[in-house]
1. One of 1, 2 was used to compute Rg and Dmax of the Cα atoms in Å, and the answer was 22.7, 74. Which one was it?
2. Of the structures labelled 1, 2, one was used to calculate distance in nm of label points 7 Å out along Cα→Cβ at positions 174 and 342, giving 4.4. Name it.
3. Taking mean count of other Cβ atoms within 10 Å over residues 222-229 for each of 1, 2, which is largest?
Structure 1
Amino acid sequence: MDNIPIPSGIIERLAYDNGLKSVGSASIREISFLTDLLEKETGIPFIRMEMGVPGLPTPSIAVEAEIGALQRGVSSNYPNVAGVRVLKNEASRFIKLFLDVDIRPEGCIPTGGSMMGGLLSFLVANRNDRTKGGTLFLDPGFPVHKQQVKMLGHEYHSFDLYDFRGKKLRDKLESCFKTGKISSLLYSNPNNPAWICLNEEELAIIGELSAKYDVIVIEDLAYFGMDFRKDYSHPGVPPYQPTVAHYTDHYILLVSSSKMFSYAGQRIGLMAVSDKLFNRSYPDLLRYYSSDKFGHAMIFGALYGVSAGVTHSVQYGLTALLRAVNDGDYNYRNDVREYEEKASVMKKYFLSSGFEIVYDTDLDVPLADGFYFTVSYPGMTGKELLQELLKYGISAINLDITGSEREGLRACVSKVPRDLFPELEKRLGKFNEDHLVNSEQEII
């Protein structure tokens, strides 16, 4: 603690020398890069909460299956661009067993992480109608999705979902759809960064209105089954992971293996396209692809244009994981509940040091503890708070870059080891001592 707080001049110099114009508004990867530099410069180990990186080992089931595939020589062959058949079959089975939704194997497509699935979805869903061309984001959300639509030159719109929960969602959503310019809708459930979870009433509203206005719903399930208030981890047994797929037949599900299976480094996820959407014809797709069929354009147009297929060996690793959970031989929830337990402790440290939780309820239900939580400090903007916390060896990201209309930060629990908990508590206590706030909410 002797070298904390870090002089602001060091942070400002490193940021300037490396092209960061505003530390408080930096992207996730920029904050991570700056934190690496600060650790090297100061010798102070940081409490790293900026990146949503799994903090658990990959199950041996996947590692052994991938090694076996490499030993069989799959690395010398291109994989089927649409995915190896055994993976597609297990993916279809997984979706039935854990969401109670039927999608044929043809529509279950492996991607280089669910981020690639998002990009591919925009490439096709936003080009199926020449009179449309934009995505509506239910914020706050993963900043890279907006970066993707910007890269593609697509329009986008957004609003902070927290202000329009429950029945209020209907009027707000319809006002956006009525413009006639929305091709696709994207949200995450559980939500990154707020960890709020849409309920069945809200999913029904989304499904009903998207069908009415012919909008394709892209449901990002990166944190599948990680709303720990309910147990969604038993195959074929209710409750099932909530999904909009029960309320519309034009949807794309993005399922990540990074968090639920701690398989982030191998870059594989699943994009599951509903049967109805997969086989639907959109004449305007012929402007970009050789077929007007959505599924064909997705696989042989967008996907093939981005990659010659997902790494061959890792497809067998994911196949083994899915088969194990489908058969009931492996329960992923038992492992990832570590995030729930860590969040519960870390939140207490923040609250006892004068911080507040920004997103704290799902309507009238307390928010679950999980992979992320959000914090603010009285009298500070998110930008100011991030800049100040870095001086205390604590890194996070500003909620502003997620589309949130609230001041504060997103904190990820995964890369904070338990043996650093006492240090986190000390640093937060020191921060609070140095930033006492008076009754007018002005920093003394």
Structure 2
Amino acid sequence: MSQNQQGSISRRELLKRAGLATTAATAAAGLLTGGALSQQQAEPTAEPTAVVNTLGGGDKKISVWDGLGGPDGETFAKMLKQFVEQNPDVQIQHETLDWSVYYQKVPTSILAGSPPDLLVNDAYGMPQFADRKMLRPLDDLIFGNKLLPKDDFSADELKLGTWNDHIYGIPLWNPIIGFWMNNDLVQKAGLDPKKPPMTGPEFAEWAVRLTTDKQGIHPDQKGFDPGKVEQYGVSMGWIFHSQLSTLWQFGGDITNADHTKCTLDAPESVQSLEYWVDLIKQHTHVPLVPPYVPATGTSYASNKLAMVVEGSWWLNYFNSENPKLKPPVTTMWELPQFGSKKSVWWTGHVMSIPAGGSDEKADTVAKLVAFLSDQTSWGAPEAGHLPARESQKDLPEIQESWWLAPLAQQQREFGRLEWYSPDYNQIQNYYMAAWGSALTLQSSPQDALAQATKLIDGVLSR
């Protein structure tokens, strides 16, 4: 899909895209069951209720929509409250939607001529709006007017919000994954928590050493009972970011360089998926069932899981639910090198202004965007993310943090962004379903990836 396709989006095109997304989801469900694609439609479910709050009482009214429903949403709301406290002439109508509703409601509102004044997107969601001229370019409005220093954002940060050579999204903060480890369990296994496994073979060996059944027997020992595992060695967390990072580490990718052909059936891709499948087959990985979400949190909290690949946002799991697991019990390390090279997934939430509003309103919203960016020096860590701006990453509270410092270092040294396109959701549905099918042992990695490749090639050829 070329980034040069332009044009206004019609209602017919919007409905067509919605239908294609439904087809992708149905195909994904077929992949998960390892069978033919189902033609049945899922039963309708109730739409999640939006959370709406009014902040401030000024005459200048700003509406803000986002999908930040977790702890990062609480921090974001606190940042908005600070803005109206410092700007009493402003009132903010803040609406938090479920992401599935958000990506339906945003384009509909823009087409109807009643969009919100500010959007907070996942970075992957921005191109589908920018590609159809639904967003206002921010190059001049934000950077041209010196509201924010452009050179405080790395090239990759700016890339998060860029489409067809224009900036449509200002990065707010950066989710990124890392390697969390329970030092108590590591020491009990006779391993050194100060020298964590940093290669694929080492990580697999530690996974075996840290897995025991109720008799204390390891998976590589005679008499091990896979039906009575007492402690697991590893969890890959949400498979999306862990498997995508592993794919890159093995030299694979979702598509070729010009994004005209899917490459998930390449040997490197198959090998990357086989790495985790082997750990699952060896019973060293926590149970993973459709929709391929392992019981990571409960296992870790009960001291029945030693190593976890999970996102920066997992800090909130320690802060709110399990403070006893903070250091010295838990340490954070950079992501191990499972394959032939280092690579780690990261992304961002970006702030965008819908097209069609007045310039006067856009000026007020731009000041809000700049304010929010300035506040991420404290807001991003509290939300469980890295700040997006380089100067903020260098602050002592980031560089001296037990969990943020290694994340910031790996982001700069070998962090990588995924490829985004207007068809991203459809493509992701297909490869996620393939990975899930293989990781739940319903399909072989080769078969699952071959089917996903055909489906994604169909999207890329449109």
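1. So the calculation was done on 2.
2. The structure behind it is 1.
3. Going through 1, 2 one by one, mean count of other Cβ atoms within 10 Å over residues 222-229 is largest in 1.
Read the figures in this text as sums done on the coordinates, not as results from a lab. These numbers were taken from a predicted model, which means no experiment stands behind them. Cβ atoms are built from the backbone, for glycine too; each structure is taken alone.
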